[in-house]
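J.: The structures considered in this document are given below.
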Structure I
Amino acid sequence: MPKGSELLVAALENEGVDRIFGVPGEENLDVVEALRRSRIELVLTRHEQAAAFMAATHGRLTGRPGVCISTLGPGALNFSTGAAYAHLGAMPMIMITGQKAIMSAKQARFQIVDVIASMKPLTKMTRQIVSPASIPTVVRDAFRVAMEERPGPVHLELPEDVAGEQTGDVPIIQLHPIERPVAPAAALERAVELILAAERPMVMIGAAGNRPRLVDALSAFVRRVRLPFFNTQMGKGAVTGGSNLYMGTAALSERDYVHEAIDQADLIISIGHDTVEKPPFLMRRDGGPKVVHIGYVSAVVEEVFHPDAEVIGDIGATVTALADRLGGKLDPNPKLLALRQGILERLNDRAEEDRFPITPQRIVHDVRAVMPEDGIVCLDNGMYKIWFARNYRTHVANTLLLDNALATMGAGLPSAMMAAMIYPGRRVMAVCGDGGFMMNSQEMETAVRLGINLVVVVLTDNAYGMIRWKQAVDKFPDFGLTFGNPDFVRYAEAYGAKASRVTAVDQLVPTLEAAFAGGGVHLVDVPIDYSENTRVLVEELGTRGPLAELK
């Protein structure tokens, strides 16, 4: 008779799981043994947080939940940041944690915390498994909940006595296709009327428009409808191919170059905007453009986002239906397109400046030069994320991964590791600040052990640079945000990785090319000059910076 742990692993195999990431503990040993005898690879990480980031990124890139495992108490709580990362970022993920026996208490309260309660606000669903016979049902439901819109994390707690208990033959629940609801014809017609009545309509692609399954439908929509479009940070790269209609990325909420076009629009067709993102534009109640929200679920009404019409249903089906109704009836407004060249030219300003330490614009330019169209750049969180969001051009969907929802530090390296495992034939690069890199730098050992091909760029300024810059903009004294760093070259080599340090601006491209050519894990230490933050984002754009609206 199978144990509960064996039923769990069989149910995971049934869902197509091929890898589980994490740090098992005493309470997971029955599950570990079942994994040893299964087709599923156990990927041992050096911290549970990194395992959760990897599982979430698996969900983001494939649309199928990644799975991670930890012990009870401290291990389970280390999943918390990864759970919030997946929850705000709408990434399907399954977290499995252990627990002491629930039918006896031979260790009293040792290591026991209420993980179910702690996970409740961070997940779509959290359940303790109390019977091995229920495992196939619980697992099938967990995957269903994690994947249905809006996707996100699900937590399952498996006590060690339930995992070790034998049960009778319990059938695994087979998967079946689930068709997503489509928008009613009346809603589509209302949207068409608004679009045809507008003089200067624009399309905005948001986070929910950047699902892997939407690439073809959205790319066709842009080609057929022929309206100028821009994207939010997490909508970046949703459309494949070059286009003379792309206006830029709204990395800031207002006053950036792309907002010159947004401010001229009289209608914005918002595809998949998720208000967990920092607002890409500020919708005002009086004046400003009308907004049509296209989404899987109704729009969340916010002070800065309150649509005039909504089309709710499968986004792929909706944009296809709109293209059928609008194709050939629209021409891009020449006034908007006239702004396009100027917007993109100013984004390229000083992109080849030879200053050292290297400016953010030059770093973005040189990274783009070494990355093929299908190469994947995974960003951690720091000031450079704003520059990559604004300046980095994508041509293939899901080739610039950034987090504009939880915006946590420490996710860049694990997410890049996951991308490299999913796409071993592509160039993959992690771009991290020195602060964010050190939050999960121990995973360099994991990457080396797994034989991953990965280039890790560490941008060094010896500070938590984004907050330090905001501190200066707000005219506070420089205090509490600088630190020392290890010798990153020697640090990487201690893990068995290769490493290089850039000491002149003209070394960056050849160093990155050599790192990719050499294979394996290669860290590149790149000093960065953030003085351009003030020149461009404050003096030129007249903003108080990308954090100003948080005050």
Structure II
Amino acid sequence: MDRLVSLEPSNAVTIRIEAGQRCYGELTLRNVMYTMPVAFRLQPMNKTRYAIRPQSGIILPLTTVTVEITYQCSPNSSLPDHFPHCDDSFILQSVVAPGAAVKDISSTYDSVPSEWFTNKKKQVYSDSGIRILFAGSLILAQLVTKGYMDEIREVLEKSDPGWKAADSVDADGQSLLHLAIAQSRPDLVQLLLEFGPDIEAHSRAGCSPLEAAAASNEGLIVELLLAHNATPERSESSTWGPIHLSAGNGHTEVLRHLLLKGANVNALTKDGNTALHLAVEERRRDCMKLLLANGASANIRNATDGETPLHIASSLGDDQMVKILIHKGANKDIRSKHGKTAYDVAAENGHTRLFDALRLGDSLCVAARKGEVRMIHRLIENGASINGRDQHGWTALHRASFKGRIEAVQALIEKGIDVDAKDEDGYTALHCAVESGHPEVIELLVKKGADIEARTNKGVTPLQIAESLSYLGIIRVLVRGGATKDGVSQVSKQNSAPSDRGIGARRLEIGTIKKKTNRTRIHRSGFDRSSPLAVI
């Protein structure tokens, strides 16, 4: 036997340091003797720093006693000189207590004669292996700030289970997660997450850890927090949520993570802006495109001025953002609280290059659709772009051709419009004229060099549209203009040759083209109810 007393659970005493509180830890001593009581005495080497209760006592066979070790903080500092470990040591002495002597002691604690531990006739066991481990909020905050991974884990593991050590905060109210994020340490964040901290804990400024990570462009930390079910929505005490912070600061990858985790793309800041408002205001085009691709509405008015993102882009004079917003369905006619449209805002700020996209281009398309040649000339002279497009990708030539306004078509061609410009479905003005059945316009377009073999995105030529709609006169015009009947002749050959497809198959193919053209006719007429032109 080499000792009379064992230490439980180990020889380290964890003392929790908290500002304004008594700092102490407990050590359990067990008598390992089966039949004999054991006397102990515990003394600190630095008696001014530690107080022990009880310092001595008698432990009956196979029983325990708990000793409380109090750390007496320096008046000049709330933290020890060294932590979490320190060099302070203790001497634990133990000796077999005489049975007759035990009966004479009225109290078993702090009343053991000191000569028992100096009697040369007795075997006194001495243990100097007891060590102190400092814990507590301030200790952990300092360790996280210094980035000491092993020490942080040890303190978290050995802290009292009744105290949620992972939720510690520093003197400024910053949680351990906030401190780790401020240092750009995903490894520290991952370590802390193992111990189940409050993942929505707010800093003194009111932001959640996820909001702090989004603002700092910490993509990996954002992923870790989201994987542990951090909410991607704005916390009630925050002005901006994670999606606003990432969009406004141009943190595209962080924004992508948030959207993949289901963040509300149209969520509002405390002052009533969407992430799209902020991305446009800060000229974060990549974030703007990502938001729009994920369903962000371009027509939400903010709470302050009642402005849409299009108003903001127009005030900045950013023609690229204006065009992207319009293409994604931004309504140019929405008025702010001051009664101004996006065009009015652009005009006030002298952004003349936006006039075409915001108003003149629409007016040009309306004039082309109505065949108003004088208005076409006037608008072009005032700065309307001859090749400008509406939100469906149509030029004024598409509009005039579809409506059969041959004089407008002539005027636009003379002004240098691109006769082969395609819309978002790959339709040229020639496709539009064929679909709506205007042979005079078709003849003029072919004469002016329009690509007679142009194909839509699905590979349809003007001649195939004419054939599917049984426009015999237009077919003759196209063939006379040089159109080949490859697509149509293949159908004819297949129908004339013995085949299991038969006539029914040819009718099915033609019917498919007819259905396609009929579906697009309403859209191409310029009276799409979702378009601003529907009310013109």
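J.: Identify the structure, out of I, II, from whose coordinates relative contact order in percent (Cα under 8 Å, 6 or more apart) was calculated to give 6.
T.: Details: I: 12; II: 6.
That value comes from structure II.
J.: Ok, one more. To test your reading of the models, identify which of I, II gives 3.0 for distance in nm of label points 7 Å out along Cα→Cβ at positions 187 and 211 when calculated.
T.: Working: I: 1.3; II: 3.0.
Only structure II yields this read-out.
J.: Related question: Please state which of the structures I, II yields 21.8 when mean count of other Cβ atoms within 10 Å over residues 147-154 is computed from it.
T.: Comparing all candidates, it corresponds to I.
J.: I would also like to ask the following. Can you rank I, II by distance in nm of label points 7 Å out along Cα→Cβ at positions 259 and 355 and just name the one with the largest value? Walk me through the intermediate numbers first.
T.: On the way: I: 2.3; II: 3.5.
Top value of distance in nm of label points 7 Å out along Cα→Cβ at positions 259 and 355, among I, II, belongs to structure II.
J.: Ok, one more. One of I, II was used to compute semi-axes √(5λ) of the Cα gyration tensor in Å, for residues 139-362 alone, and the answer was 37, 24, 16. Which one was it?
T.: I
J.: Comparing Cα Rg over 2.2 N^0.38 Å across structures I, II, which is largest?
T.: Top value of Cα Rg over 2.2 N^0.38 Å goes to structure II.
Where a number appears in this text, it was derived from the coordinates with a stated rule and is not lab data. Keep in mind that what you see is a predicted model, and the values were worked out from it rather than measured. Cβ atoms are built from the backbone, for glycine too; each structure is taken alone.
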